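Each value in this text was obtained by applying a stated rule to the coordinates, not by laboratory testing. Only a predicted model underlies this, so the values are computations on that prediction, with no experimental measurement involved. Cβ atoms are built from the backbone, for glycine too; each structure is taken alone.
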Structure I
Amino acid sequence: MPSTVGKRAIVIGAGIGGLTAARAVAPYFEHVIIIERDALPAEPSDRAGTPQAKHVHALLAGGQRALGELFPGFEHDLQKGGAVPLRVGFDTRMERPGYDPFPQRDLGFDSYGLSRALVEFVIRTRLAGDANVEIRQGCRVEKLTADAKRSTVTGVGYADADGKRIDLDAQLVVEASGRGDLTLALLESIGLPKPPVTTIGVEIAYATAIFQIPEDAPGDWKGVFHLPMPPSSRGALLLPLEGERWILTLAGRHGDNPPGDEAGFMAFVQSFRTRTIYEAIRSAKRLGDIVRYRFPESIHRHYERLDAFPSGLVLLGDAVCRFNPIWGQGMSVAAQEACALSRRLAHRAGEQDPLGGFAQAFFAETASLIVTPWAQAVIPDFIHPQTRGERPPDFEQSLKIGLAMTKLAARDPGVHKLTAEVGSLLKPRTVYMDPELTRRVMAVMAEG
């Protein structure tokens, strides 16, 4: 039995970040309370607080591994819920500029076609087995509370479902909801600086429809990822869902927004340089309405750069970094951050002051987790000249290296697998610094 760190931990938010954080802290606190604004459904269905959940969500292999670490047997639970196994590199047809399609290969590991609602439901179901974890629904946290010295967070103030205001003390508060506004307000109130922020103005708009998979669906793929050919920003991701369904999300940037009416939606699909998705859905039965969503910018708040931060408080998930959702990284990074939280608590448990300096160490570790997914989005995002933000100083060279790596991956199954492992957050981007791989990439670049 792990040593106890404190009597109570509070987790703000019951999304993927909050639910996984609750499992991470549960062995080290006598009581864990998750405070969630929404009323949570009793089945895998969307909820009001996550409008983005109606669109394609990917659980990358690195996220699956993290969830399996927190909840042993998690992939089995997903399959019981109807998630569709996808062999990475083989089951999803990848259409990218110059490769329509990219070579399909069995790269040796799986991902799943599923809804975000299913992932949350499976996690909530597993958490229900933890006797010391409680979810308080329909409650809104209004503030973080601090001690008289303003150096330690001591709990939260929240309004319950009836509007009654309640103060709740805790030894650790985890903010895993929204943009981390509660922490930002606290820092301002106690006179500490806010973290530096990196933003990338991607201005992406989505339109999503769900279809019943037709009996004559293609047999050589289960999903399609259609990447745009610049200067066009039009792309799409079609994946299977539980219940013999397809979910199709269309995306466009900087005003080239996918329409929400059926005729406009289908015309957008017909504008792609291949007819793969159009031929698949043109006779398929649409289930429900077409829904739309906008994502203006990616945001990374650099808490790891702060010299001072209150004890008894950490943040993870979107409260620290909101990724461009087109790359499907958010759920997986949140789960990996929760694993980091678990490891840090295990290391500190039993110490005289287990939470002293804990936040700084945790932020340093999670910052290293964010490096790879953030970097993977930067170059594709800045290919579009309207993208706001500071372009990397080596942008042009990085773009050339990326194109050469793609060409090498198309030729070499081993390099293809390596790039898929990095893209799936199983390995960090530092593996690309291997001298032999660097030599080969440079040779491809020299081909012109």
Structure II
Amino acid sequence: MRLQFLGATGTVTGSKFLLYNSSAKFMIDCGLFQGMKEFRLRNWAPLPVPVVDINAVVLTHAHIDHSGYFPVFVKQGFRGKAYASIPTVELCKILLPDSGFLQEEDAVFATKKGFSRHIPALPLYTYNDAVAALPYLAGIPNGKPFDLGGGLKAKLIPAGHILGARFVHITSHAPSQRTILFAGDIGRYDAIINQGPARIKEIDYLVVESTYGDRLHPEDDVFRRLEVIINETVSKGGKVLIPSFAVGRTQEIIYIIKKLQLKKRIPLNVPVYLNTPLGIDATEIYRKYADEEEFFKDGINEDSFRLPNLHLVHTQEESKKLNALAAPAIILSASGMMTGGRILHHLKAYAGDPNSTLVLVGYQAAGTRGRAILDGAKSTKIHGQPVALHMRVEFIDSISAHGDYEDILKWLSLFTRPPLATFLVHGEEKSTAAMAERIRERLHWNVVVPRYLDEVELK
């Protein structure tokens, strides 16, 4: 059995891992590269193996950096199954078409404004391409073993992180029995709405993330931070802009705002606009599984994601009206790293207002607009035009759905024996190197940091 790393090396995006033996080939995760141009160009590069030769795909969860390349697979001729948890399949049904739509929209806008070198600018895939990929998704119940083919069996185990996120546990029986776990993104033990990752007792080979390998989440009172930001901004008559990942982060922010409202810590008369059709649909899926999924903490239910003053923004015309609001408001919109989406129009509208606040509530990858602003940029380019930033910028890092290095070390310490090899992925170079050193020092494990396209034999 061999493993090749086709993404998430030196970056937190583009997760793709090719696992194969003499009989069959499998792709674990099928993610889109995002952020820096050198990584995004890999989305257009041919894979080292034709997609028609791949027997099956298994997704750890629905985030685009883990699932967003799948429509390209189907577009290029893949006709196997993409296995995932049932909630992940539900989320992919909204995430993938939205990804295709955004790419089409960005391509049209780039052509219209003339800031693409290619005329006309072309999307990697379209809305219709994504819709055509959906019938190949197959939902698998928790812990139920299923046959991948080629002598391999798999099962999905709760990982925390977001609704539907799973560890992918694979067993190979030939030539000798070996197990490998793809951890995807590991959730936190102290997350706001969800439980921590399931314990894994033993595994032969482990592929694990290192997103926060060089840092700990601040011990912030998230509720207090957001309370102060909202009240100070509202008192000045400003707008609170919250770029938010449509799946996971948006629902956490709604939950936090609800708790603050119930305790009368923020005004009830300030409208909250959820301006992401994807986020609206994702919130409905969270409500659907609130009572059924073993993901949520006790006390979370369908009503946890409802607000009396929540306004759902569906159309572009409704969205445009938010750019000229006279009164204070809270606007949640995508994308979370501000690489695209409706949030850019709101940022352009309110960036010059020193009374308004931009609140970054998630990881900002290198090369993204969010990272540049977080690093202190005084202006940003939006749709080809420079926009000066005079609004206040706040960063609440402690809401992250990724475990920090102590979370990961705690999870690893519960193994009854060390893996034969632990492959560290899904991190920028500095964080991956720091995580590798910590595991070696504290656990004395064999840690490997693969590079892009590296290939190893799993003996």
Structure III
Amino acid sequence: YPKGNILPKGSDVGTVEKLFSKEQLAKLSLLKSIIKKEKNKNIKESLLLMFSGLLTKTNLTYHSSSVRAEGGGDSAAFRYYRYRIAPRPFELDISKYFQIRFNKVIEAKKEISYYINDNTIENIKNVKGTATDLSWIESESVDYIYTDPPYGKKIPYLDLSIMWNAWLDLEVTKEDYELEAIEGGEHYKNKDDYNKLIAQSIKEMYRVLKYDRWMSFVFAHKDPEFWHLIIDTAERCGFEYIGAVPQKNGQTSFKKRQHPFTVLSGQLIINFKKVKNPRSILKAHLGIDISEIILQTIEGIVAKNEGATLEQINDELIIKGLELGFLDLLKKEYSDITPLLLQHFDYDDETEIFTLKADTKFKTHLDERLRIRYYLISYLRRMEREGRYPHFDDIVLDILPLLKNGMTPENQTILGVLEDIAEHTGEDRWRLKTHGQGELFA
């Protein structure tokens, strides 16, 4: 078993072997020695895959769950993002659980054998490397990119992988740490380090992607600066922003329950397209101060849903910032919107929803036509990027719920603003004016 491998600061013990009881060390060591004797490489590595999953549960940091089946729970590395010894360490039947893992891997291999077999294995390339250097991929050779990069300083991945690396004899080099895109960690990486790595990765992804193909960028962060970095770098490379959609997690994580105002549940998928003549996101000239824009957006989503979660509010702000081009202002003024939310709204710990404070009215007192203009431009720009030109009824159906934080306007008022900024195309369909957009976007 591994000896003397030092754990990250903040761990409850100093070295990897202290994460295990003597009985666990003996059983795991015996099992590993048997696996290592296997001469068939494929079988040996498959068994080590099962062994890796066994490590997750067979250690003193494993926090079992009273409401889940035997073996259900979380390793502290996944729950607390540090090596925290469980108050009541759980002793798992290693031979029984290894058999369960064995059966699952065998079933998975059978399921995938149609696609991955002796005839197709040569078509697969599994590379350990960095997205900052994709030199092994030819330029303009990739049909689609779906990437889910690290989210800043949320998780120090390499620091937390030390237990598995030590048992599986996996080397982590100085270069690996240098190329890890995180903030903080044992190597004290800063925001500039993170930004440079993400920016270089986007440049490489642009190079290898074919023209008229898409890149989907999955991301989650409360600080608008990171979103601005992604958009700005992508546009500088030549990508065209197409749109963004929220992607929700199936259940609330333990970390989210611990820190409801600092941890986001779910992500946004930002879609870009590589085209010959990309259009940049133009800044909408709304005639509204950034603080009014922020509060108007928050109040709009709260009014629409009769209450909103931190994730819904954050997603709405980021998407509106993307559609209307005010992310740069957002990152300068509001790196964290939590103080603003707690000042103007009530928060329910049980439902995790922000609502209007009792016996108060919405704070924003914007001119009705300005409010309508704000949501119309946002909606029509999104439709244009999706190649759709909506009917007037569709427009009203989309923006009216967002205008509930104040006097609900008449359809005729909405039509009047629409005629100022948009033009007919086809039968009762609308698009932003192609002439005079300088008046809309400054």
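Side notes on the structure shown:
- Per distance in nm of label points 7 Å out along Cα→Cβ at positions 100 and 420, the highest-valued of structures I, II, III: III
- The maximum of Rg/Rh (Cα atoms, Kirkwood Rh), for residues 124-339 alone over structures I, II, III, that is, the highest value, falls on I.
- Which entry (I, II, III) yields the derived value 1.9 for distance in nm of label points 7 Å out along Cα→Cβ at positions 148 and 308: I
- Mean projected area of the Cα convex hull in nm² derived as 22.3 - corresponding label from I, II, III: I
- Comparison of I, II, III by distance in nm of label points 7 Å out along Cα→Cβ at positions 36 and 212 - largest value held by: III
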